Structure P
Amino acid sequence: MLILLPPSEGKAAPRRGRPLRLDDLAFPALYDARGTMLDALTDVCRGDAAVAATVLGLGTTQLDEVARNAALREAPTARADQVYSGVVYEALDVASLDAAARRRATSWLAVTSSLFGLVRPGDRIPAYRLAGGVSLPGTGPVATYWSKHLDPAVREAAGRGLVVDLRSSTYVPFWRPGPDLAPKVVTVRVLHEVGGVRKVVSHFNKATKGRLVRALLEDGTAPSSPARFADHLTGLGWKVELGDATKTGTRLDVVVAEL
């Protein structure tokens with residue numbers, strides 16, 4: 001099973017650790033594509049800081065993010081699951097899992113990254129600032145760039161197993177399944193239900209996805225189809241509704257009333 005996660009905009013900058021080594025990251029076939037993206041980001045950030053901030057969609061009070069990006073090749077690194085510090089990762093809390101669940105995290109989880117394409121939880125990366133909607137000189141739109149490179153990596157990681165897609169809408173264009181793989185893809189949406197009314201609420205969505213992944217890692221079962229995945233989540237105590245199969249996968253709604 002492959003579980004695709006979004007990154008978090010918030011990142012914890014490592015204070016110490018060896019510099020980035022692209023050739024040590026998982027998915028080695030992405031090495032050249034990562035190098036091109038890294039060069040594009042650092043180049044723009046080594047120029048005029050105000051121009052770089054505009055390109056990255058940052059405000060004038062965030063020029064420290066530009067300076068950090070400019071030094072990414074020399075910056076300290078840490079495990080990706082420690083660098084990503086948003087709500088999903090707080091709820092997932094890989095570090096507190098038992099040894100077996102942590103091993104599953106290593107082989108099941110992949111984070112969609114604007115800078116690195118895909119990373120595993122244990123990959124050592126620096127803190128960076130690059131949103132999925134940015135367009136960089138030299139590479140163009142980040143999402144379009146990665147859409148040309150990620151399919152072989154996703155297929156290799158998924159093997160013959162199920163792909164559970166928990167990415168946010170910004171990162172969906174980075175990779176879309178082909179018709180042959182779509183039957184093995186389930187896309188998860190979280191709905192908050194209050195008084196019979198359902199809506200998507202960002203915090204509930206992110207926290208619930210983190211808790212959901214944690215439950216899957218702790219249980220250790222790897223369902224082989226969207227229908228079996230829905231049944232499995234029901235057995236774990238979640239309220240779920242499985243939609244129809246589409247050309248990009250089968251949508252599964254997770255309905256929560258409280259966090």
Structure Q
Amino acid sequence: MKRIHLFEFEDQTWFPSFLRNYVTDFLQFLSNKAKVYQSVVPEINQALKQTNSTKIIDLGSGSGGGLLWLATELKKENADLQIVLTDLYPNETAFNNAAKLLPYFTYLNQPVNATSVPETLKGFRTMFLSFHHFKPEQGVQILQNAVNSNQPIGIFEIQDRSVPSIIAMLLSPISVLFTTPFIKPFSLFRLLFTYIIPIIPIIVLWDGVVSSLRTYSVEEMQQLIKSVENNENFLWQIEKKKAKMGFVIYTIGIPKKQNSL
């Protein structure tokens with residue numbers, strides 16, 4: 001199936017921030033409960049060790065994604081690990097809650113564009129369930145920026161353009177209805193826009209299907225990397241790895257010449 005870059009509500013500047021936060025809160029809750037990135041813990045640990053990284057710079061963090069659970073696993077082998085949450089549309093409430101829950105989390109409340117990361121943010125860049133938001137030319141810019149800055153990068157997606165993945169997205173509103181009462185912080189408005197005026201389930205349904213249609217395959221990621229100048233200065237690992245529940249498509253790029261991170 002050819003990649004189709006339809007619009008997602010979350011990407012629109014006019015989309016109300018409180019609704020965007022409710023949607024990303026759901027994604028964060030589900031990702032952590034399902035431990036969707038469990039299968040790639042060894043690969044992330046290896047990348048951190050290879051680059052001597054003690055800091056993860058997470059791009060497009062949303063409400064924290066699956067990083068809350070994942071961080072506790074990574075800490076077992078990376079005692080000094082620090083994680084910085086960033087986003088083009090920062091969810092400061094969610095970021096602050098993550099920092100309170102896990103003291104090795106910090107965040108930036110100003111927008112950070114993944115295509116042009118500030119030079120002051122040095123560390124292992126990660127993108128969990130966010131790279132598909134970018135068109136091919138923007139994806140190349142993200143990879144190029146990492147190469148130009150000589151900073152390692154890891155990109156992780158948990159859906160693809162297959163029929164089973166799209167069916168799973170079609171069923172996602174059911175997950176929204178069942179999980180909403182357990183998402184923290186509790187909000188009456190969250191309940192209102194889930195059960196009475198069901199905007200959140202509709203947005204999750206649309207954006208979920210579109211996310212599947214937007215996701216890059218292993219072969220497409222390889223083609224993007226070929227468009228990056230000086231890509232040969234990095235070691236690239238691109239794979240679709242099976243997980244207990246589904247799979248993870250990941251791309252990890254590590255500089256051949258290491259900086260102190």
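Numbers at a glance
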read-out: Winner on volume of the Cα convex hull per residue in Å³, for residues 103-174 alone once structures P, Q are ranked, highest first; value: Q
read-out: Answer label among P, Q for the case where distance in nm of label points 7 Å out along Cα→Cβ at positions 151 and 167, calculated from the coordinates, equals 1.3; value: P
read-out: Highest-scoring label, criterion being distance in nm of label points 7 Å out along Cα→Cβ at positions 31 and 183, among P, Q; value: P
read-out: Among P, Q, structure where semi-axes √(5λ) of the Cα gyration tensor in Å as derived comes to 28, 21, 17; value: Q
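Laboratory data are not the source of any read-out in this text; all were calculated from the coordinates shown. Treat the numbers as computed from the prediction; the structure is a model and nothing was measured. Cβ atoms are built from the backbone, for glycine too; each structure is taken alone.
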